[in-house]
Structure P
Amino acid sequence: MLETLAQAVINGLLIGGIYALVSIGVTLIFGVVKIVNFAQGEFVMIGMYLSFFLATQFGIDPVVSLVVTMPVLFVVGVLIQHFLIRRVLGQNDMPQIFLTFALSLLLVNLSLMLFTANYRTVHTWYSDEALHIGGLYIPLAKLFAFALAMVLSAALWIFLHTTDLGKAMRAAAQNRDVAMLMGINPNRVFCVALGVALALAGAAGSLLMPFYPAYPLVGQVFVLMAFVAVVLGTLGNVPGALVASLMMGVAESLGIQFIGADSGLIVVFLMLLLTLALRPSGLAGGRAR
């Protein structure tokens, strides 16, 4: 029993690391730019297809392809902020919601047109390998993904708390008007925030490829979990999104292990409902940071 429980917790933590990259991107955009990006999952999908292309055409390992997918998605984020999102920031919530939702639909349908609905996979030397510690089974592909996800999350935290640009982003998240009075260029900060968030989504896509298939609707699976994590961890709170993502991964895995194969999401949403009922401001108490 204890061994089964430990295995479920390990499985949940490993997939929770991927959820964290996506949810941190969502909460970073909301915290800084004050807009909910419904298309975040589609950029995970783009990262997966980029990694698939690099692996099949040039033999580049999906983990190594991070050095390509992250810069590419960063540039895409800057362009989207500058040419699209900037146009609706002064308006009410509806144009902002419809913009990112329309972008999501556009990317899904473009990918269906270009790649069809077929699943695309990349098989690496570590895709089927695992560590065996006692009676526990730890897949190497998921372990690598979790480790790199934690490294990227830590790098983002260091960037936000130690660099001038990171501090400017946090200042803009806390009070945009005061930040502008202090000489912070909001458009520059917003572009960097979108770029970093989409780069994290691209990283999640690359890390998923060794053990998860790419297909046009794959992003919707992860963005749903990301939104739950963002609400649980408090909107705009990066450490909260990380902790909530790991908790959700564990809750989903425990549900699958002890209740049924289709019950993982039920457990996650039950956790969301209980949190909203008992602590509506989120686990971090409503503090965006």
Structure Q
Amino acid sequence: MQNPYLPYPVRIDAIDVATEDKSLKTFRFSFLDSEDEKKFNYKSGQFAELSIPGVGEIPIGIASSPTEKGFLTFTVFKTGKVTSYLHEMKSGDIMGIRGPLGNWYPWETLAGKNVLIVGGGFAFTTLRSSIKMMLAPENRSKFGAIDVVYGARSPGMLLYKEELTAWEKRDDINMHITVDATEDSTWAYHTGFVPALTETAAPAASDDTYAIVCGPPVMIKFTLPVLEKLGYRHDHIIMSLENRMKCGIGMCGRCNIGTELVCKDGPVFTLADINLTPSEF
């Protein structure tokens, strides 16, 4: 049985600067051992620990889709010791990945349903994985209508711009893109916060429509009342949370919300699940 603390060795194959302020970079990794790649069997919504020997490790959502073979993708925000070190690494460097960890979006429940995706900022990573998975030719017919509301602070902070453009051109997904504010006179999309756009762009609530929400806490805080106002049931609102995750396997207890451990029992919960946790969360 694989030691859960032992990372798989991987190589950095490509690094792309993801935003204009260079605070986010997208890393593409390949496994050094093909057998390790087979063992790393993940689903959209899960995360992994990026591990750098002698430096530390950090939990990051998986941005690649299970339908994309031969590599893993993570978009990393430079915010601390490990992420700062990773931002200085180069293609060809060797490090580790531990996982996959946590649960995932409930794809069996979502089969045959309409899916609304609401995302903000760099939390769009696992949502990118989900969109790629649902749009894959072998999967698209398994889902109904797909609507995406995605926002960032400014046009230069939007992630995956080429893919956003490609998705906009498709007729089997509805893209709604916004930024908080911009002075760019060529900006052709919405201006305003994600919750406001969600209120006007979200499909009508029904038993066949689910919402997936992932973003900064303040975005989630103000998006949930909008979805409730639109009639979305609490068990139809699915969120991906973060709460001081450290070990990734529920041993250290740092990420507990009441009796729930975000890294092990989550990070995906429905609003109905969250209603059963301590109200101060």
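Every number in this text was worked out from the coordinates using simple rules, so none of it is lab data. The shown structure was predicted, so the numbers you read here are calculated from the model rather than taken from an experiment. Cβ atoms are built from the backbone, for glycine too; each structure is taken alone.
Worth a mention:
- Which of P, Q leads on relative contact order in percent (Cα under 8 Å, 6 or more apart), largest value: P
- Among candidates P, Q, the computation of FRET efficiency 1/(1 + (r/R0)^6) of positions 134 and 254 (r between Cβ atoms, R0 = 30 Å, to 0.05) that gave 0.95 used structure P.
- Computed over structures P, Q, mean count of other Cβ atoms within 10 Å over residues 166-173 reaches its largest value in P.
- Ranking P, Q by Rg/Rh (Cα atoms, Kirkwood Rh), for residues 46-173 alone, the structure that comes out highest: P
- For 3.2 (distance in nm of label points 7 Å out along Cα→Cβ at positions 78 and 246, calculated) the corresponding structure among P, Q: P
- Ranking P, Q by distance in nm of label points 7 Å out along Cα→Cβ at positions 126 and 270, the structure that comes out highest: P
- At a computed 0.75 (FRET efficiency 1/(1 + (r/R0)^6) of positions 142 and 262 (r between Cβ atoms, R0 = 25 Å, to 0.05)), which of P, Q: P
- Among P, Q, structure where helix-only ellipticity at 222 nm (-39500 (n - 2.57) for each DSSP H run of 4 or more, over all residues; to 500) as derived comes to -6000: Q
- At a computed 15.1 (mean count of other Cβ atoms within 10 Å over residues 94-101), which of P, Q: P
- For distance in nm of label points 7 Å out along Cα→Cβ at positions 30 and 70, the highest value in the series P, Q is held by structure P.
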